[in-house]
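There are structures below to look over.
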Structure I
Amino acid sequence: MKKRQFGSSQTPAKKGKFKNDEDDEDLPGSFEAELATMMDDDFGDISQIITDEQGPEQENATSKWSRPPPPEFNPAKDTLSFQQIEVDHYTGKAMVGMPGSKAGPVPIMRMFGVTMEGNSVCCHVHGFCPYLFVSAPPNFTNNHCKPFKEALDNAIKKDMRSNPENIIDTVLAVEIVYKQNMYGYSGEEKIPFLKITVALPRLVAACKRLLEKEVIYSAFHHDYRAFESNIDIDIRFMVDTSVVGCSWIELPSGTWKIRGKFNHNMPVTSRCQLEVDVAWDAFVSHPPEGEWSKVAPFRILSFDIECAGRKGIFPEPNHDPVIQIASMVIRQGDHEPFLRNIFTLDTCAPILGCQVLSFGTEKLMLEKWGDFVRQLDPDIFTGYNINNFDFPYLINRAQHLAVKNFSFLGRIKDIKSVIKDQMLQSKQMGRRENKYVNFEGRVPFDLLLVLVRDYKLRSYSLNAVSYHFLQEQKEDVHHSIISDLQAGDSQTRRRLAVYCLKDAYLPLRLLDKLMCIIIYMEMARVTGVTLASLLTRGQQIKVVSQLLRHARERDYLMPVHQGQSSEEQYDGGTVLEPKRGFYNDPIATLDFSSLYPSIIMAHNICYTTLLTIQTKNKYNLSDEMVTKTPSNSLFAKETVRKGILPEILENLLSARKKSQG
């Protein structure tokens with residue numbers, strides 16, 4: 001039984017080679033013929049039967065799986081540049097010679113990426129510490145910072161009860177900074193705030209709670225108000241270092257160290273080819289413009305699995321075996337996959353243009369496919385419904401069979417990929433329950449989620465989507481006969497393998513046709529968030545990222561919004577009823593492009609320009625300097641102060657025109 005139950009498939013439409021659909025008159029019309037056109041001299045009709053613990057016998061069966069060897073870098077003399085694709089953090093030990101806390105556990109940022117030569121990089125970034133701001137009490141001076149820090153440190157330690165991580169100093173620094181509250185116009189006057197730097201990200205929430213609820217420093221009885229205490233450390237790091245999604249990172253010579261070489265004996269923890277260390281203030285993040293708008297040759301692995309289910313029962317990993325796994329691998333920017341293979345349970349007849357690896361047991365097949373993923377070292381996983389079916393099924397099935405090391409599919413050696421339930425809720429897509437699997441350093445890019453998010457279609461089956469966008473369909477194998485084909489001979493399993501291979505190939509065709517990777521990379525660059533968060537997070541993170549970047553440039557602070565659920569509905573734009581009837585003369589239809597953003601930009605509507613009657617009078621703003629809305633809200637005009645929201649919208653609209661044009 002197959003995971004996606006479709007109706008009867010039609011005969012595949014005739015099409016040409018991936019890289020040039022105009023040549024289809026010269027090529028046969030089947031998917032098998034297309035596979036044959038991809039065959040090259042050093043890789044093609046390789047068919048092996050593997051019955052025990054050995055790997056593939058022929059060296060060229062796996063030689064193309066690995067990345068090209070990296071050049072011999074000398075960090076003292078060479079610069080390392082890579083395009084980062086993922087940013088995360090972990091808790092580790094302080095490194096000698098790096099900024100930040102010198103004792104106890106410290107947060108370490110981590111960037112994964114690829115060089116232009118195709119080498120994978122794991123970059124540990126040291127010395128960046130989490131922080132928050134609170135309103136400063138009146139008459140608070142620099143002399144109060146040290147006793148305030150000590151009092152807050154003691155309060156947090158007492159609140160912790162136990163200290164298994166052996167944190168020595170919970171509060172690392174307290175300093176006075178002069179900034180403005182983003183919410184509401186307050187002239188050019190800056191007021192004092194306390195910037196509180198803590199040892200670990202989880203201490204930010206404790207710090208905020210204690211300051212708001214208890215008297216921490218008895219010299220002042222002040223109603224502390226927190227600012228920017230709800231910002232993820234990953235976003236905070238990216239904002240403070242001007243890193244945007246998929247930007248190019250440069251490590252200048254003399255600022256970085258490579259693990260395992262030149263007397264730098266930090267343990268190698270990742271599967272990347274280059275694992276390096278650098279201080280958070282020593283690397284350069286290039287804006288994605290000009291030369292730095294290029295895209296590295298990311299490895300994209302598209303895969304599909306087939307299961308032998310029981311009649312009338314949807315496959316269950318505790319009962320039904322995985323019988324085939326098809327993989328297609330392409331480099332971003334190439335026109336056709338450079339690697340095509342199929343892992344099969346039991347024998348399978350050769351397929352021209354494809355590696356066929358047959359296994360005597362399902363356990364061995366899963367084990368070797370896990371090895372294949374680790375050797376291939378992909379940057380992006382893709383496929384159709386891989387988040388909610390393929391990956392969870394494979395991981396659960398491997399766990400059921402006690403397959404050795406299968407779940408270590410990410411780039412960090414000692415972290416297993418674990419399935420978690422995730423609830424996504426938005427007004428655009430409603431409430432959706434999804435599975436989430438962690439792959440540190442790799443991005444799961446499920447094409448089904450992309451299409452549901454970005455396109456309104458009548459059906460989201462792979463068959464329907466492929467026909468809609470590509471005018472072609474899956475191979476003509478009905479899900480009801482999959483178990484029968486597996487139980488047949490090598491030729492029937494070959495038919496099933498071709499079907500499985502095409503299900504792995506179609507997502508790559510769709511990615512190429514719809515330019516999904518490029519569009520999402522550009523979105524990550526414009527909004528300043530990671531590629532993965534565009535699919536796993538909602539709209540808010542993109543807004544917060546942009547607000548933070550503009551606020552930081554202009555010394556604003558974002559207040560912490562206390563969200564409250566409300567049933568209140570807001571009225572949208574006025575919709576006029578059409579005058580129905582038959583018209584002999586043509587009717588002109590006018591549509592206002594980007595209506596709400598245009599209103600915000602035209603009238604300078606923003607948190608930073610919001611006025612009250614009192615502030616209007618305080619700063620002597622005449623009526624000509626103020627916009628009054630139909631609901632009697634007041635906003636300072638651009639002549640007084642340019643708002644942050646209009647700036648963000650101008651940048652977004654400009655980026656959209658640029659990409660379209």
Structure II
Amino acid sequence: MGLDSALIKVLHELKLKIKHGEGMDYRIPALWDTFSYSGEEKKQNEDGTITVNPYRFFAECIEKNFLPLMKDNNNYSLPLSKIKKEGHEKGYIGGDWIKKSNVYGMQIRTSSAWDHDGDRSLEVKNKFGLNDTGTFIKTIALLPLIKRMGFKAIYMLPITKNSTKYAKGEMGSPYAIKNFFEIDPVLKDNMLNTTTVDDEFKAFVEACHIFGIRTMIDIIPRTSARDSDLILEHPDWFYWIRKKDLDKYHPPKIEGFEPFTKAEKDNIEKIYAAKEVKEHLKLFVPSPDKLDPAKWESIKERCKENKNIDFFQLIEEEFGITTAPAFSDCINDPQPPWSDVTYLRLYLDNPIKSAKFVGKDQPPYILFDIIRGNVFKGKIKNIELWEKISDIIPHYQRNFGIDGARIDMGHALPSELEKMIIEKPRQFDKDFCFIAEELNNKADKKAKKAGYNMVIGEYWWTEPRIEEGHFKRMIYDVAKLKVPVFAASEMPDTPRAASRKGGRDFSKLSVVLNNFLPNAVPFVTSGMEIFEVQPMNLGLDPQPDGRYVLPKEDPFYGKLAFFDKYALHWTNEGKEEMIDLIEGVNKIREKYLKYLKVENFIKINSGDDSTIVLAYKLDGKNEKLLLIAANGDFDRDVNLKVRLSNIEKKIGEKFKDAKLILSIKDDDNAYIKNNNLEISLPKGDVKVIIIR
């Protein structure tokens with residue numbers, strides 16, 4: 001690949017600039033040094049960090065970890081399916097590699113963030129002129145650790161350029177997308193001058209592919225930032241209200257509807273008849289090009305002459321209007337409007353089913369039916385916008401070689417647009433993977449029909465409720481689904497597993513169990529491996545005072561990585577134990593992966609709700625059964641007896657003995673006695689056992 005490689009280009013500049021890093025007390029978490037960095041200035045610090053020359057450190061990381069694995073005839077900026085030839089089982093559809101994968105989820109600007117100059121604050125440019133916040137280049141240094149833990153795919157929260165207009169927090173939400181086709185400039189590394197942020201993302205993808213790790217991005221086709229770059233050319237693709245009405249703008253409350261009701265054909269007349277809905281519709285105004293075409297052309301000309309002009313500020317000041325904030329598609333949902341994003345106009349007319357309830361002069365508006373473009377469709381498709389949206393993923397395929405994507409709010413898109421979004425990428429890469437942002441397991445059939453390979457599912461909610469039996473019951477339900485779900489006790493939007501009941505024991509228990517759940521893909525959110533307790537966001541299953549789980553003296557107390565400058569606690573004590581556990585259990589999963597199929601899964605009754613026992617039939621000469629037993633009660637020990645006679649009949653084998661291959665609490669073996677498997681499970685323990 002040679003000089004065409006973005007990774008090689010990055011390496012060359014880092015080496016040329018090594019002198020720039022001499023004398024810096026630039027600190028990184030010691031955990032990032034996975035390759036025994038050899039710089040003479042290396043110094044161990046008492047705070048769990050090491051001092052390094054940043055240019056030499058990241059250059060040596062690339063030289064030691066990636067260069068030896070690069071093959072000259074491989075173009076690592078292509079999708080991995082075009083680099084690595086893989087055989088597939090019968091019934092395989094493009095993107096089903098996810099079924100045998102395990103996923104590490106991360107937000108780039110957070111996962112590789114660190115207070116490198118030690119001033120107890122994170123800056124995009126610190127006192128060395130370098131990034132404290134995360135960058136693609138710094139994240140390359142995390143890949144050896146991610147590979148060591150056994151992950152085969154990385155899912156990234158949005159990396160596109162986001163808006164800081166009406167921003168929540170210090171950085172703005174990554175989901176407030178200002179430009180679908182530009183990468184967030186905040187992710188550009190200040191160490192490098194000759195590379196662009198595009199070059200650096202490409203280098204990151206190449207490094208992942210060299211390691212055999214696939215890359216997946218998050219795309220948001222239903223909403224955009226309120227000051228989206230699209231406005232300047234297409235103001236009519238957005239919904240507008242008077243700026244002075246922002247304070248009174250909110251989702252209308254409708255009497256007679258239960259909270260979280262959806263707009264449907266049979267309730268739409270009642271929705272439009274509501275008094276608050278009628279008042280809500282009055283807030284909307286035409287787009288600026290319709291209000292005053294001459295003034296609009298003047299703004300466009302000024303922005304054309306001066307690229308630094310804030311066009312949205314001009315619109316707000318000269319027209320007195322602004323884009324209408326988005327809100328939930330659920331009626332009487334208590335959450336306020338989403339102040340930093342708006343909806344895109346997918347149709348240029350009102351929904352066919354709703355049109356008769358509004359006047360012909362009604363300006364474009366946001367309401368519960370409009371949001372649900374999958375149900376309430378117009379006659380006039382905004383086809384130019386549809387073409388642009390459906391080219392987002394192909395853009396990142398052509399330029400960077402990504403391998404998969406999660407579609408945010410895909411369920412709210414017209415089916416024809418959703419089809420375009422899914423079909424186009426597979427014309428470029430037939431093995432491209434799609435994840436549906438469906439948080440309900442019952443969406444499995446719909447997702448499979450639409451072409452998705454998996455859904456998010458509900459484990460993030462049930463696993464922390466292991467003592468009530470929700471986790472256990474879901475295992476058997478998920479085994480019947482048409483597509484797999486993520487096996488995860490925490491997600492980027494949820495509380496952290498280590499902050500739940502059981503704390504670190506729950507984190508360890510769940511990370512082991514998740515590697516063996518039927519019809520599920522193990523998912524770890526960056527930070528789980530170091531027992532991070534602070535949530536990244538409060539969007540799902542928020543807990544009382546869940547934002548304030550860190551000590552008050554912690555510099556990140558009360559901060560949320562979705563919106564603020566935040567660094568993970570890479571120097572937490574006890575992290576090595578969790579990292580070793582993830583590495584060890586992934587090796588076991590990999591060894592027995594071909595047997596971890598629904599058809600090999602054996603349901604075993606195990607007494608109370610919080611005790612879980614799973615088993616899989618093995619076809620080995622001596623090894624007949626893989627069994628996993630877990631005690632999800634964090635207050636008491638359990639002595640378990642599993643009757644083996646029924647299992648022997650089911651699989652046609654006789655069992656002789658048991659061998660413990662993993663335990664997170666003790667090494668007390670499991671024994672077969674009187675045709676029962678006897679297992680001692682301390683509170684919070686998981687044991688993985690081979691029956692022979």
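None of the figures in this text is laboratory data; all of them are computed from the coordinates on show. Keep in mind it's a predicted model, so treat the numbers as computed, not measured. Cβ atoms are built from the backbone, for glycine too; each structure is taken alone.
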Item to complete: Assign the value 18.5, calculated as mean count of other Cβ atoms within 10 Å over residues 280-287, to the correct structure from I, II.
Response: II
Item to complete: Identify the structure, out of I, II, from whose coordinates FRET efficiency 1/(1 + (r/R0)^6) of positions 288 and 552 (r between Cβ atoms, R0 = 30 Å, to 0.05) was calculated to give 0.05.
Response: II
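Please compute relative contact order in percent (Cα under 8 Å, 6 or more apart) for structures I, II and give me the label with the greatest value. Walk me through the numbers on the way to the answer.
Values: I: 17; II: 12.
Greatest value across I, II: structure I.
Any idea which of I, II comes out highest on volume of the Cα convex hull per residue in Å³? Kindly include the intermediate steps, with their values, before the conclusion.
Numbers: I: 222; II: 175.
Once volume of the Cα convex hull per residue in Å³ is tallied for I, II, the winner is I.
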Worksheet item: Between structures I, II, where is distance in nm of label points 7 Å out along Cα→Cβ at positions 544 and 616 highest?
Response: II
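Can you spot which of I, II the value 2.4 was calculated from, given it is distance in nm of label points 7 Å out along Cα→Cβ at positions 32 and 480?
Values: I: 2.4; II: 4.9.
Computing distance in nm of label points 7 Å out along Cα→Cβ at positions 32 and 480 on every structure in I, II gives 2.4 only for I.
Suppose distance in nm of label points 7 Å out along Cα→Cβ at positions 152 and 400 works out to 2.3; of I, II, which structure was it derived from?
Going through each structure in turn, the value belongs to II.
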Practice prompt. Work out which structure the value 22.2 belongs to, where mean count of other Cβ atoms within 10 Å over residues 216-223 was derived from one of I, II.
Written response: II
